[in-house]
Structure 1
Amino acid sequence: MKKIVIVLLIIPFTISLTSCKINWFGQQYDVPWWVIAVPVVVFSAIVWFAAGKHIASKKYVCPKCNKTFYPKWWQAAVSIHMNDDRVFRCPHCGRKGFCPLSIKKED
């Protein structure tokens with residue numbers, strides 16, 4: 001256990017010592033790694049959140065009990081999918097599997 005903690009403490013320290021070389025209009029700059037990594041992580045989190053919200057706004061139907069439901073955004077963001085079908089756990093009957101989009105018009 002102590003070895004894992006030591007490794008987890010050493011990795012960020014060694015990464016912080018590295019830098020990236022960037023060419024900007026013919027001039028070369030040394031930039032710390034986090035100047036690139038932080039915006040990439042923030043942008044990825046925003047896209048993941050927006051995709052989850054968009055998918056969660058759609059109604060899905062359980063093939064077992066035929067009841068419709070809206071998934072939570074975080075479940076929708078990480079769900080496995082094939083075309084429009086996504087793997088969800090039905091909040092009504094508890095079945096976990098591919099659930100198709102509901103073709104009924106919104107009420």
Structure 2
Amino acid sequence: MKLQTEIFGDVTVVHTPEELGRDQGDALGNFVATLQKHSVVLDLDPTESIDSHGLTSLVEVQQALRKLDGDLKISTTNRMNRKIFEITRLDKQLEVFDSIIEAVKSF
């Protein structure tokens with residue numbers, strides 16, 4: 001999987017696919033593992049569907065990045081995505097921001 005990225009100093013912004021399920025979640029984890037920078041913001045605005053496998057992959061990506069002294073932050077204005085993070089309480093584990101710039105600045 002090749003995803004669109006942007007570099008802001010030491011932070012890589014990754015724009016996620018339209019769906020984030022088992023296959024996409026695994027591919028996302030593999031893609032992030034190839035990045036040279038370990039401070040990553042995932043832009044979830046393009047994502048319209050996230051299932052439990054996709055959420056699990058986000059946590060796994062965060063854990064992998066933290067082992068490399070990095071971290072994962074989430075950026076989304078999509079109400080459904082934000083609600084999913086609230087309902088699953090993942091907003092307590094993954095920092096969720098309203099904009100990419102806010103997320104990048106948080107590093």
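Couple of notes before you dig in:
- Entry that produces -12000 once helix-only ellipticity at 222 nm (-39500 (n - 2.57) for each DSSP H run of 4 or more, over all residues; to 500) is calculated, selected from 1, 2: 2
- Answer label among 1, 2 for the case where Cα Rg over 2.2 N^0.38 Å, for residues 21-68 alone, calculated from the coordinates, equals 2.16: 1
- Test item: distance in nm of label points 7 Å out along Cα→Cβ at positions 5 and 85 calculated as 2.1, pick one of 1, 2: 2
- Answer label among 1, 2 for the case where log10 I(q)/I(0) by the Debye sum over Cα atoms at q = 0.12, 0.23 Å⁻¹, calculated from the coordinates, equals -0.32, -1.41: 2
- For FRET efficiency 1/(1 + (r/R0)^6) of positions 45 and 93 (r between Cβ atoms, R0 = 25 Å, to 0.05) computed as 0.15, the structure of 1, 2 it came from: 1
- Read-out relative contact order in percent (Cα under 8 Å, 6 or more apart), computed value 17, structure in 1, 2: 1
- Ranking 1, 2 by mean count of other Cβ atoms within 10 Å over residues 37-44, the structure that comes out highest: 2
We did not get these values from a lab; they are worked out from the coordinates using the rules stated. Just so we're clear, the structure is a prediction, and the values are computed from it rather than from any experiment. Cβ atoms are built from the backbone, for glycine too; each structure is taken alone.
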